[in-house]
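Engineer: There are structures below to look over.
Each value in this text was obtained by applying a stated rule to the coordinates, not by laboratory testing. Because the structure is predicted, anything quoted here is derived from the model rather than measured. Cβ atoms are built from the backbone, for glycine too; each structure is taken alone.
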Structure 1
Amino acid sequence: MRRTAGIALVAVFATAPALQAQGPRGSDKLTLNDYMDWESVSAPQLSPDGKQIIFGRGWVDKVNDRRSSSLWVMNVDGTRQRALSLEGSGPRYSPDGTRVAYSKEGLPRGTQIWVKYLDTEGPGTQITRLEEAPSDITWTPDGKSLLFRVSTPVAPSGTFKVEGAANAYKPSGATWTAAPRVVEKLAYRRDGTGFTTETVSHVYMVPADGGTARQLTFGEYGVGALELTPDGKTVVFSSGPRTEDSEYQWRQSDIYSVDLTNNNVRQLTMRNGPDTGPSVSPDGKWIAYTGYDMTNDTWIDSRMYVMSIDGTGHRMLTKDLDRSPSNLTWAHDGSGIYFSVQDKGAQNLYFVDLQGKVRQVTTGAHMLNVAQITPTGFVIGTLSSPTKTGDIISFDLKKPNDFKQLTAVNADLLEGKKIGAHHEIWYKGADGWDIQGWYILPPDFDPSKKYPLMLSIHGGPHSMYGVGFNFAWQEHAANGYIVLYTNPRGSTGYGSAFGNAIKNAYPGKDFDDLMLGVDAVIAKGFVDTRNLFVYGCSGGGVLTAWTVGHTDRFAAAASQCPVINWLSFVGTTDGASWYRNFEKLPWEDPTEHLKRSPLMYVGNVKTPTLMMTGVNDLRTPIAQTEEFYEALKMMKVPTAMIRFNDEWHGTSSKPSNFIRTQLYLREWFQKYSRKDPAATSN
C-alpha cells in the first residue's frame, strides 16, 4: 500500500492559538512558512564533455498549489549555478552535448517532450503533441531521435456490443446520459491514474527536431522501463506475461527485446517469478537484471543476474547478498555492475564483478542515489542525511567516501535555524529480533524536562524508513515533540527473513516491535508518558488503527489512509494481489481476514482517533476510513474524519494538503493532551 469531498470542520477543529502562529520567517526553528520555500534537486546529468552538470531544481508553486521544477546547469565543480529553463524536469543531454531533452507542460495538454539548443538564447522547442505523458526519454546514439514510453489505447475485446445498438433508439438531437463503463478485467484501475483498462504503455520514437511520433511496440501487453543498446538498434525492457491469462499471473515478469528495424519482440527470460530492471553492458554483449524465483512469501529480496544479449547464459551474481540490488549501472570497462542497496535505514553504492564477488563501495548513514559514473570513475548523484536536506554531490571511486557537495538549495532557509538532534537506537523486539529505530529531539531540548512523543509508523508494510532529512518530522520536533520512527519486522533493508516475518501475521508482531521501541525511548527518561501519540499512513494507518484497539497508552492517534476491514478491502483495492496475503480466500474461510482487521477490535478503543484520507484513494479506498469512523462514532469514541480533496493515496501530494496534514495532526494531539499527573495504562 505504498502511495475531495470536504467535511465540515466542527468545533473540534476551531483554530487554536498555538496553531495560528506558524513562526515568523526569522524564527530560529523550522516552520511551515519554510516549507513553502523549500527546494529539492533531481536527475543530475554530466555533459558529454564532462564540464557541466544539468539538473532539476524543485520548488513549491504557491499560487497553483503544486510542486514544480525548473532546469538548472552548473560547472562540474558546482560553480556558476544558473537557470536554464523556468519549467522542466528529467533533463537528458544529447550525445554530442549540444542539446537537452526534457519534460514540460505543453500543448494540447499535459506533459510533452521539449528540446533546447544550448548555444542559443530563448526557450526550448516542443517536439511532441501527446495525449498522455511520456516517460523514459532516451536519445538514440546518433542524436537524431528520441525514444520514450507512453500509455496507448488498446482496442477493446469485450463481450458487449450494446452501444451501437442502443444508439439506434436515440432520437435526433437528443442528449443522453454518457455510456456506462464496461469492466471485464481483473485489474481495471490504479491509484493515481484511475481506470486503466483502455491503455497500456508502448515504446515510441520521435525525430529530435520535431515530427510525428512513431509507435514501435504494439498489442495488449505493455512495456516496462526501457534501455537502448549502444548501437541504437534494440530496446530492452521488462514486461508482464504475454499470455491470455496474464492478469492472473502474480509477480510474473520477464525481460524482452524489440528490434527497431523490424519491430520483432523476443523474450529473453522465462522465470517463474519477476525479472526486472535490465541494464545493457557498454559493449552491448550482456544484460544485467534483477529477479527471484517465485514463492508464496510476502517479501523476497531480489538477486542480480547477468545473461548474454540474446538471452542465453543466465547466471546469478549476488547469491550471498541478502538485500535487493537496484539502479544497476555497468562499469565502463564491462568488468561488473555498480548498484544501490538499502541496508539498515541507509542507502549506499555497491559493486559486483562478473564472477559474483560483491563489495561495498560507499559507507555511511545517508541516502545516496547515484545518477552517473564516468569512465574515469567520477560519480555524481544526490545525498541526504539526518542533517543534510538533499543536494547534488560528486566523488571519485578511488576515494568513495570523500563526497563534495555541489549544491546547497536550502542553505538560505536553514541559516540560523536549530535542527532537532537525530539519534539512532537498537532494541530487542518481540521474539528476540533486533530492531532499529531513530528519534528526533526538539531543537531546544533540555534533558531535565519531559516531552510529548509522536510515534510515526511507515506503510508498505514492506518498506524502510531511512535516514534522509525529513521536513515533516523536523517541523513536528520544532513544535516541541520527540519524533520516534522505527523499522519493525516486515521492513525491508534487513534481509528476506526479517521482511517475511509478518507473513500471514500483519498486523500483529510488528505492533509488539513498535511498542517495545516506545518503551526503549521512554527508558531514557525524557518522555512525558502521559502524552504519547501515534500516527501513520497506509500500512502505518493500519497499524495505528490496530494499536488503539490493543492498548490505551496513547493520548491520541491519527490513522491516515488505513485498511480497517480486510474482507471489504481485498476486493475493492486497485489490485487483486492482496488476496494472496492470506492463507485462504475469504469465501473459503474468512477467519484470518477478520482476525487481522482493526475493525474487529473497535470495542476496545478508548483513544481519541482522527481519520484522514484522500477522497480519490484507490489503494486504501476511503470507504475503509468511513467504516472505522462510523464504528468509533457508534462506540462514542472521540473521532473526526478529514476527507482530503485532490488526493489519491496519501494526504500530502499538494503543498496545501501537506500543511493541513501537519496542522490537523498537531491540533488533534494538542486537544487530547493529558494535563493531569495520573499515570497512563499500558
Structure 2
Amino acid sequence: MVNHPCPRTGADAAEWWGMKKSKTRESDWRSPETDSLLWLEEVEGEKALDWVRAQNDRAKSELESDPHFKAFHEAALKIVNSRDRIPAPSLLPGRVSNFWQDQSNIRGIWRRSTLQSYLSGAPDWELILDFDVLAETEGENWVFAGATSYAPLHQRTILSLSRGGSDAAVRREFLIDEGRFVENGFNIPEAKGAVAWVDENTLLAAIADKPENATSSGYPRLIRQLARGGSIVDAPVLFEGKKTDIGVWPSAVVNRGETYHFITRAITFFESEFYWMTRDGEWRRLELPKKAEIAGVLDGRVIVTIQKDWRRGISKYCSGDVLAVRLKTGAVEKVFRPNKRQAVSSLVINENAILAEILDKVVGRVIRLERRDGKWRPRDVKLPGEGVTALSGVNPYGDDFFIDFESPSEPPALYYLGAEKKPQLVMRGPDFFDAEVVVMKQRFAKSTDGEKIPYFIIGRQEVIKNGRAPTIQYGYGGFEVPSTPGYSGVMGKLWLERGGLYVIANIRGGGEFGPKWHQAALKERRQQGFDDFFAVSEDLIRSGVASPKKLGAYGGSNGGLLMGVALTQRPDLYAGLAIGVPLLDMLRYSQLLAGASWIGEYGDPAIPDERSALLAYSPYHNLTMGRAYPKPFFFTSTKDDRVHPGHARKMAARMAEFGYDFLYYENIEGGHGAAANQIQAAYRAALQYVYFTQTLMGE
C-alpha cells in the first residue's frame, strides 16, 4: 500500500482536505436550515468546484501512484474498447442498427447493416452518424441519448443529444437514410422530456423547458401538440399534470399495422394514470390500477403488469400478474402469474406474442406468451444454460428476435430466433479473463425477521474453499430493480483473476421476487433491506468465506445510499466501501434535482413520521465523531442531473471536518453513470479496483 505523505487524521487532516478545523455542532447539521455545507450543493459554484478539484487531485495522486494502477487502467481500456465485443442489435424487418463506442470512437457511432450480414457474425456496417465528428463540428460535448423513430418505416427520427451525459437533452429531427439533420425540422431546446410521433408532421412533446412547465421533480408537466414549423412555446397543450406529479410522458406503439398513442401521468414513482387516444382523437383514461406498468399493445389489447392486488368485478388479480385489457371493451384476461420465487423482469411485444424475461430463483428464463383458442399459453424459449438473459433485439413487426445469454464465467453469447424458433448462435463475446475455474454458488442468509436472503458467491473454486478471501459485496435493493449475476470482463480481470471474490446480495427492496419483495423494504420499512445486506455480510464471515479485514462493499445510486448506511451503521463489518453517485442526505434529497420523484420509494421529509424514519438511517446525519470508520471511496459526477453530487460532496466534507480519512473523485462530466464514455468508465474502474486492492488485499 502506498503511504501518502500528507496527514490522514487529527487536527491537520481537515486543512489538507480543504476544510477548516471542525467547529461543527450536531445541531448545526442535523437541521437542513443550519447546515454549514449547503454551498457544496451549488453544482457549478466556483467555490464548490475548487473543493472538488482539490479532492480529485488528492485521490488521483494516491490511486494513480499505486503500482497496480497502470496495469489496471490498460486492462480496463482494452476490455471496454475491444472491437470483439458483441455489437448490441436493434432489430427491424431485414436490418439491424447499433450504437458503438471504442478507443477510436469515443463518443460513438450509430450504424446499421442488413440482417443477413449481421447474422454472418461479421457485419458490413453502414455509418449513420459519427458523434465525435458531430461534436467537433458543432463545438459541443454531445453524448448520444437515444432516438425516437417514426414508425413503421423508421427513416425519420428525433435524435436526443445530451451535453456531457446529463438527463436533459436537445432533440433534433434526423433522416436516417440520408444521414443528415432536417433543415428547419423539429428542433427542441435542451430539457428533460420525451416525444412521440403522431404523424410525419406532428409530435406529442413533453418538455420541462421552464420551471412553470416542470413538476417539482424537474420532469415535464405538460404535453403539447407540436406541428412541423411550430415552436414548442406556442404549441397547444393537450394534457396537463399537477405540479406535485413526477411527470407526464407520451408514447406511441405500432402493432399489426395500427398505431396506438398513450399518455402516462406518473403521480408518484409507483402510481400512474394511463390515457389512450381513441380513433376519434379523444383521450380516454384506461381503467387500470394505479400501481401498473404498460408494456405495449397486442391485437387491440394493452399488456400490463400490476404491482398490487386488484379486484375487477368478481375477478381478483395478484400483484406481479401480467394482464391483457381490451382497449375497446375493458375486458381483462390473465396472461401469466409468477410463483412466489419468480418475477417478471421485463415484457416486449412483437407482432404476434409477448416475450417475457422471467427471474426464477434469480436465474433468467424467457417465456413466449401467445393467445390461441381463446387462452393465453406460455412456452419456454430454449436457453443454453443457467445465467442472465436479455431480449437484446425484438422485431416489433415480425416474430424474430435476439437473446443475450451470459453468466459470471461465460461471456455474452447472442442467439437469433427466427421463424423456426430455434436459437441460432450469432456471436460470442471474447474471454476477457481466465474464467475456466470460476464458479457461482447461490446461498441464503437469515435476516433479522427470519426471511432467507439469497446471494451469489462468484470466484475461483479454490479461493472460495480456502476462505477468508478478499471479497467485494454488491447491493442495490430499491425501486423493484433486481441484481443478477452477469459477466463482467473488467471485474473478472481486475478482481476474480487476482484471487478476489464477488458477492451479489439479493436484498429486499429489489425486484428479484416481484413487487412484494420490493415493498417489504419500502419507505418506513427501508431498514429491512439494510439488515438483509448486513445479514449476507455476517453469513459470509460466519461461514469463513470472508473476514471483516478483507470484506468490502460497493453500490451506486440507491446502492450508494446502502453503502452510506453500511458506513454509519456497521463499520465493524467492512474494510472498504466504494460509494457511487449516492443519496446520503435523506432530509434534503427531495429538494435536490430529481429527488422529489423518489418520495414514493423513500418517504417525504416534510411529513414528521416519515422524516423521523429517514433521519434514523440518513448517512449524512448519522456520521459521528470518535468512531472507527473504514476509509471510503466516494465517486460521483458534476453532470449527474438525477442524483445531486452534493450528497457525496457534503458527506466527504463532513468526514474531513470530523478528522476521518476518505478518497473522493468527481467526474466533471458523465451523467448518472459517472462516465460519459468508455474511456472515463475504464479510468473510474481502475481507480475503484486499486482502492479495493489497497483496502482488502493489503497491496
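Engineer: Have a look at 1, 2 and say which one yields -3500 for helix-only ellipticity at 222 nm (-39500 (n - 2.57) for each DSSP H run of 4 or more, over all residues; to 500), as calculated.
Structural biologist: The structure behind it is 1.
Engineer: Here distance in nm of label points 7 Å out along Cα→Cβ at positions 189 and 389 was calculated and came to 4.8; which of the structures 1, 2 was it taken from?
Structural biologist: Answer for the origin of the read-out: 2.
Engineer: Among the shown structures 1, 2, from which was the value 18.7 of Kirkwood radius over Cα pairs in Å, for residues 173-380 alone calculated?
Structural biologist: The value was obtained from structure 2.
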